[in-house]
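Peer 1: Some structures to go through are shown next.
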Structure 1
Amino acid sequence: MENTTTSARERLVKSNKNKSNGELRGKMIVTLSAIIMITATVAITVFLATKGLQAFLVNGVSPIEFLTSTDWNPTDEGNPKFGAFPFIYGSLAVTLLSALIAAPIGIGAAIFMTEIAPAWGRKILQPVIELLVGIPSVVYGFIGLTVLVPFIRNQFDGIGYSLLAGTIVLSVMILPTITTIATDAMGTLPRNLREGSYALGATRWQTIRKVLVPAALPSLLTAIVLGMARAFGEALAVQMVIGNSRAIPSSILDTSATLTSIITLNMGYTTYGSVENNTLWSMGLILLIISFVFILIIRYLSSRRRI
């Protein structure tokens, strides 16, 4: 009996030791992963800030001229111009317009899947939305180039390459992001919100409009901002349909350019360390700063969630 008790005690001690070692290894792996992520983020930020500021600190480019001038001609040896305002304007315009199109459709689809459609309807629509996420950007751009651009050219005056084409392509690309997050936000609302509203005599539409949407509003706004962040950083698909001109568009049918499209088009043709190369890095720094702004907005909206 004593030997049996001793053996059981030894097995218990060994089991506890194995669990302790497993917890220690797990903690070390998680901590190491967090350190790698933090280090990579800080390194990228520092590197991009260092390269982006060289155009102003080393090459003498005026920050005010860079941010406000509409004249971009870096290859002029006599009087080069580095006005990036048209590209900043194009990035913001195409991002806001695509959000205006995708946000109502995405939120409407989320409401349909969570509040209106039967269970089999969501089982069909959810995989379709997830399928849009897996389509590469170049495919969206190629479809826009071969279908959308000729359609705009035939229906409106112009060459087809336009801010409108870039907006439509981007709105389709960010639609799955907005829809998925909005669906999760609507699906996690407490059931007693719906039951209480129905008990007071409200219709289903009144419940959705006056109870559920206001309750999930911070999360819905977060979905929209995340979609805008995705749109703002997109390069290839927009580059293929927007026209990549240096002028500020006067209408949505005019050609335009974005920060990402100009960087991808010109970076490979510049000499590392040259003024033009450094100004392209400065555009990358602007992209990073605006991405940080999107993150701050998301954090603020997340902190204001009511449910």
Structure 2
Amino acid sequence: MTDQTSSNGVTRPGPLREFWYYFRENRGAVFGFWYFVGFVFCAAFAPWLSPYDPTEQFRAFILQPPVWQEGGSWAFPLGTDPLGRDMLSRLISGSRYSFFVGIVVVSISASSGIILGLLSGFAPRWLDSIIMRVMDIILAFPSLLLALVLVAILGPSLTNAMIAIAIVFQPHFVRLTRASVLAERQKDYVTSARVAGAGLRRLMFVTVLPNCLAPIIVQGALSFSTAILDAAALGFLGMGAQPPTPEWGTMLAESREFILRAWWVVTLPGLVILVTVLAINLMGDGLRDALDPKLKRS
């Protein structure tokens, strides 16, 4: 977005340029951003980037070590798993499932949470109390344990795991949206809109909601990484994606008994999960610094 010139002739940076100025001050956030760009690229073009089909088995190369270890081969740069499947292809293909999990979980939990938060912020006290007490009950349970129970009820699958994780994450968006709405309702521009005759729906979605988006965006970024981590945990426990799906948590579960014989089959998926979650969290910190006016230095 282009720069803007104020009435006194001083040129001010546009919103996008100002955002990038504050965002790039956090070096960890910049690393997280570029890693996330690469992650999205791998997820989008996984079929073309993968050297082999992720489910193809090479029986003559079972537990082939990585290329930098003795006995390794450039045909399988990151080695093979206990069934002779190429680790590089499975890790790249696994990025599609992790990205899909993050997008679906954040979309469901954020959209429903924002609507409930807006309703709670504008609702009568009795309805507000009912909504928030339900959210408090959900938050009273450990998130992974509650997701595990929900998946056990619905049945083990990646789809049911995403639904369960979205339900677990929803209260965070509800509470955050409600708090932002309550703070914005007291401001003059909302009073002016109400006096001008704006209806309740317009006040909620047009007047107030756009001014509540900054913390919600940050929460969405952090929830994205947590969703990937929880989906991997459910996959590791056998309650998420099912074999032979090349999902990172499922890859860990399939290979854990070979950790002493072939370290790479467990270490590489775990390392990818670690770096991905860390990078997205760092990017979330940068979004918070860039979007929160209280954290901006003059």
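Peer 1: Supply the structure label, taken from 1, 2, corresponding to log10 I(q)/I(0) by the Debye sum over Cα atoms at q = 0.23 Å⁻¹, for residues 218-273 alone with the calculated value -0.92.
Peer 2: The read-out was computed on structure 1.
Peer 1: Continuing with the same structure: Given a computed value of 98, 57, 34 for Cα extents along the principal axes in Å, which structure among 1, 2 does it belong to?
Peer 2: 1
Peer 1: If you don't mind, there's one more thing I want to ask. From 1, 2, which structure was distance in nm of label points 7 Å out along Cα→Cβ at positions 114 and 282 = 4.4 calculated on?
Peer 2: Working through the options, I get structure 1.
Peer 1: Moving on to the next point. Have a look at 1, 2 and say which one yields 4.1 for distance in nm of label points 7 Å out along Cα→Cβ at positions 74 and 242, as calculated. Don't skip to the end; give the middle numbers.
Peer 2: On the way: 1: 1.6; 2: 4.1.
Matching structure: 2.
Peer 1: If distance in nm of label points 7 Å out along Cα→Cβ at positions 66 and 290 is calculated from each of 1, 2, which structure is the one that comes out at 1.5? Please report the intermediate quantities before stating the final value.
Peer 2: Numbers: 1: 1.5; 2: 3.1.
Attributed to the structure labelled 1.
Peer 1: Further question: Distance in nm of label points 7 Å out along Cα→Cβ at positions 98 and 194 computed as 3.3: which structure among 1, 2?
Peer 2: Computed on structure 1.
Peer 1: When helix-only ellipticity at 222 nm (-39500 (n - 2.57) for each DSSP H run of 4 or more, over all residues; to 500) is computed for each of 1, 2, which one produces -21500?
Peer 2: Going through each structure in turn, the value belongs to 2.
Only the coordinates and a few stated rules stand behind these numbers; no lab work does. From a predicted model like this one, the values you see are computed outputs, not experimental measurements. Cβ atoms are built from the backbone, for glycine too; each structure is taken alone.
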